[in-house]
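Just so it is clear, none of the values below were taken in a lab; they were calculated from the coordinates. Nothing here was measured: the structure is a model prediction, and the numbers come from that model. Cβ atoms are built from the backbone, for glycine too; each structure is taken alone.
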Structure 1
Amino acid sequence: MLSLENISAGYGGFQALFGVSLEVNAGEAVAVIGPNGAGKTTLLRVISKLIQPSRGSISFEKNSLANIPPHQILERGIAHVPENRRLFPRLSVYDNLKIGAFPPEARKHFDERLGRVYGMFPILEKRKEQAAGTLSGGEQQMCAIGRALMSGPKLLLLDEPSAGLAPVVVQAIFELVRRICAQGYTVLIVEQNIRQVLKVVNRAYLLDAGRIEKQGSSRELLDSEEIRKAYLGL
């Protein structure tokens, strides 16, 4: 479904990614793991066309994304849940979800998808008239994910969904990610919490200092002595 080949990218004179290649197949849950500053967020921004790569190619459903502007990426079926949620804090939960269904095709299915999101996150229906900025951290993350699902994505990009959350909330968020994957969504998730994310995905890539250093099934990476010592502290 998604294919990146030899992607290099950065900000100004700083290069964050060096020849990164990866694939995500339809129906898969794939993680990009690695330490802070490894280039994980940059990678998702490249896929969303928020950053133009300096080298390499990206294709989605066998179609090149080279000349697709950022505002059309959502219409192609790629929804991005950014780091730190980026909700509209003064708007209600309902209005934030409504914004997620902005593409014309998504508007046709608004009621159906809203019901599905409320079914997945019942707390959002209870809070629907509440300003999104007043929600707890975990509830804000649910709202951000729900907003992305309102577009009916073919590929869901999740950027550090556990960042800044209390440990007990982190457990709940990963359980929600597990449920989303179980419902057949194709998911690419970047995450520092390596131990938790490898429990909910099929495959993973280890990104360190802007380069893919290792890849394999989640079990292979969990069992890797190198990863256990360097990233899990075991």
Structure 2
Amino acid sequence: MDSLIRTENVTKIYNPRKPDEVRALESATLNIDKGEVVVLKGPSGSGKTTLLSLIGCMGRPTSGRIVVDGRDIAKLPERFLTLIRRRTFGFIFQQFNLIRNVSVLENILLPLYPVDISFADMRLRGEKILEDLNIRDRMHTKVNKLSGGEQQRVAIARALINGPEIIIADEPTAHLDRKLSTDLLRILQDLNISGKTIVIATHDPFVYDHPFVKRIVEMRDGRIQDIKLT
């Protein structure tokens, strides 16, 4: 397999040289191959969410290199980071981060703006993803009228709308019951089978013990402690 993501001695310090300085990540080195499912495992404050956000171009490291698909992203200008983030990654957040008073379709199309495709083509793309996730019949419904499971599927649809190569999921089961967690992991497994690379930050054993997880990266106090093949 080809290495898709590589971090080299990545350190992240918040508020450097101030009384409230926090060393959130320390010398993290990790390779993730194309098509892998990798879990960053650890308690709150272990650095897993920080590493996940840096991989996903949602922040910059204080030092070190981050290479995504052969490109060093650590020092790119923000406008290029934004392009890479939109074209390469799909994000699933633990709080869903949906706009509650607009429709399902409007929510999932938001990551496409601005793009050089027509609204008709955008809509067709959105309808196809909603069909695949068995929620097309709710596409005109406002999010605040949906069940938790339906909102979960909308959040996944939004993550997929830009055709990302990499799915980033931060504590995706934190507010889900066992049934919804099972549904989520089945969808993620199907996405992996279709070729997506998936990186998950979690402390939920239901996630990191799942058979489709290829590697577990154990983190504590901002450092990678161990990497286990499953």
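Odds and ends about this structure:
- Among candidates 1, 2, the computation of distance in nm of label points 7 Å out along Cα→Cβ at positions 28 and 156 that gave 2.5 used structure 2.
- Source structure (of 1, 2) for distance in nm of label points 7 Å out along Cα→Cβ at positions 12 and 204, computed value 2.0: 2
- Taking distance in nm of label points 7 Å out along Cα→Cβ at positions 140 and 172 as the measure, the highest value among 1, 2 is held by 2.
- Distance in nm of label points 7 Å out along Cα→Cβ at positions 108 and 124 from the coordinates reads 1.6; which among 1, 2: 2
- Structure from which 5, 27, 41, 22, 5 was derived, P(r) over Cα pairs in 5 Å bins from 0, in percent, for residues 52-91 alone, options 1, 2: 2
- Answer label among 1, 2 for the case where distance in nm of label points 7 Å out along Cα→Cβ at positions 44 and 68, calculated from the coordinates, equals 1.7: 1
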